[in-house]
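See the structures that follow.
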Structure 1
Amino acid sequence: MSESSIPELVAELAAKSGVARQHARHQLEAMGSAAEDALIEALGEKQEHMRWEAAKALSRIASDRSATALVGCLDDHDTGIRWLAAEALLRTGAGGVEAILVALTQGPKESGLDTGALCEGAHHVFHGHKDKALRELTAPVVEVLRAAGKAEAVPVTAASALNALRSTRS
């Protein structure tokens, strides 16, 4: 498949046939970063099948470039899409953690995200991360996310973790 087929394949992600959707997704996954921009755009579509398939494909591509868009999916009304976005962010490693920390440092007006859904997704990613260093770095954020009545501490704790992460990455 060539890059010129990307728009048609992305359109197939909304097909009624699950087999057709899966086939298109597999082809887009095989294209990797060449299909990433189109898949990121598909995350914003109204059609749930398309968003789900795009999130699934991005979770397989697992690139830092898609991390911010995937954070935006953490408050999708479809729980399956939220789950896929969190799983994709787990696979993107430090880039996914950084994108979540950035969103947590912002309020809901700045980030455009539902704080509760974002916190749930952040907890899932930080707590379940396989990278021990990232789990340790985000442990204070997880602690604050679990604590009742500590919502005001989340942005401050996330900012501290973000600074620590950025200092280790530079």
Structure 2
Amino acid sequence: MKQNIENLSENEKKFLKMLLDKGNVSDVEIFKKTGMSKATCSRIRKKMEKTLISEYVPIIELDKIGIEVFLVLMFKWNSFDKEDITKKAFEEFEKDPHVIFLANGQGSAGQSTVMFMGFKSLIQYNEYFKDFRRKHDRYIENMNSLILPSKELIKHDFTEIIKKELLGVN
């Protein structure tokens, strides 16, 4: 069931804002700060976990754990008509620990896919892409990449857009 943000109660909006401000906030902390009952907090969390929140994930500073290379890769997947090949490749991309973000859409030069990836070093990146190209080159066109040192990542979370667009908080 998809949650329509306009249908959130004021308590649900307060609860969501507190989660966005501090992802590991407990129901007890929310109860203390908002005045909602413990039962209300528990009910709201269960509802949001069914309708709005897919998982709780910490935002890690990649350079602090040894991931030094961040890659933005855009390309045109030219084999969407080959469903078995496409399904297998995208399942592989989804399971790949280097892939941080994966999406299909429509872009300039017919590009259809974007991947954000992380690597410990340029050497690891280089070895990875030798194998990537061997497996997928015949299905990919117009590949463009942007390689960044992970310490140069400035912002990498969705909380502010959710606060602004869904909760009306500036």
Top of 1, 2 by FRET efficiency 1/(1 + (r/R0)^6) of positions 32 and 160 (r between Cβ atoms, R0 = 35 Å, to 0.05), largest first: 2
Entry that produces -22500 once helix-only ellipticity at 222 nm (-39500 (n - 2.57) for each DSSP H run of 4 or more, over all residues; to 500) is calculated, selected from 1, 2: 1
Structures 1, 2, by percent of Cα pairs over 14 Å apart, for residues 48-127 alone: label with the highest value: 2
Structure responsible for 15, with relative contact order in percent (Cα under 8 Å, 6 or more apart) calculated and labels 1, 2 on offer: 1
Per mean count of other Cβ atoms within 10 Å over residues 64-71, the highest-valued of structures 1, 2: 1
Origin of the derived value 3.4 (distance in nm of label points 7 Å out along Cα→Cβ at positions 16 and 40; candidates 1, 2): 1
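A short reminder: the numbers here are calculations on the coordinates, not readings from a lab. Since we're looking at a predicted model, the values are computed, not measured. Cβ atoms are built from the backbone, for glycine too; each structure is taken alone.
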